[in-house]
Structure 1
Amino acid sequence: MAAIGGPVGVEVQLVTIDDIVGDRPVDLIKMDVEGVEVAALRGGFSVLQSHRPDVIVELLTPPAFQAVAELMASAGYSGVRHLGKDGPREVTSHVRDGQNFNFHFFG
């Protein structure tokens, strides 16, 4: 259990992506986890390596993008697209396009 929300928090049970998915096939992971993207994806590293699902993740800052891009590359992913207002386009760095912060890792 982990406490969230500061001094008056709520205890929640933490479960990893690997624990949830197990050996079942998965094609897509979509996440919006407000700054804990790397930790969440580390908890799914076995799934990333064995099933190679596409991953769509909201990344609000360049450092968050860089950290996730490095983790995804270490799992064997080779491409990333920004999902912006003009449609998806491959990128190599963080893009700010209005309020569109979603990135699609594939490969």
Structure 2
Amino acid sequence: MLVFGSVVNGLYQKGLESDLDLTLIVPDFEKPHEELLQVTKSVLEKGLRKDPSLGVKVKEAPPPFLMSGGALLEMKLSCNGEDINVDILVNKTLEICNSKLINTYCLTD
């Protein structure tokens, strides 16, 4: 699982509706991405419940859904009293490259 978006490109702003974008990299995955994200959701929920020492709790985790760019799993987590919106997608390699490119532009400005 890799991070992309505003956390990587440096445009994340705490408290201003920024979210954490993650992508699962699974080469040659043939099944519908919703199935993979449903399994991911279950594993994350069980793992976070099993180890409360992490300090992260799942507040909301509706089922994954299909959108124009692929399947999306949205979760709302709570960590140390702060809510974090997390979006998880599958095989978004171009988005990873774009996030790094935008970060490079920000660093040179």
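Observations on the model:
- Ranking 1, 2 by percent of Cα pairs over 19 Å apart, the structure that comes out highest: 2
- With helix-only ellipticity at 222 nm (-39500 (n - 2.57) for each DSSP H run of 4 or more, over all residues; to 500) derived as -7500, matching label from 1, 2: 1
- Among 1, 2, which structure scores highest (criterion: distance in nm of label points 7 Å out along Cα→Cβ at positions 27 and 99): 1
- If distance in nm of label points 7 Å out along Cα→Cβ at positions 51 and 83 is computed and equals 2.6, the structure in 1, 2: 2
- Top of 1, 2 by relative contact order in percent (Cα under 8 Å, 6 or more apart), largest first: 2
- Structures 1, 2, by distance in nm of label points 7 Å out along Cα→Cβ at positions 11 and 59: label with the highest value: 1
Here, each number is a calculation from the coordinates, and none is a lab measurement. Keep in mind the model is a prediction, meaning the values are calculated, not measured. Cβ atoms are built from the backbone, for glycine too; each structure is taken alone.
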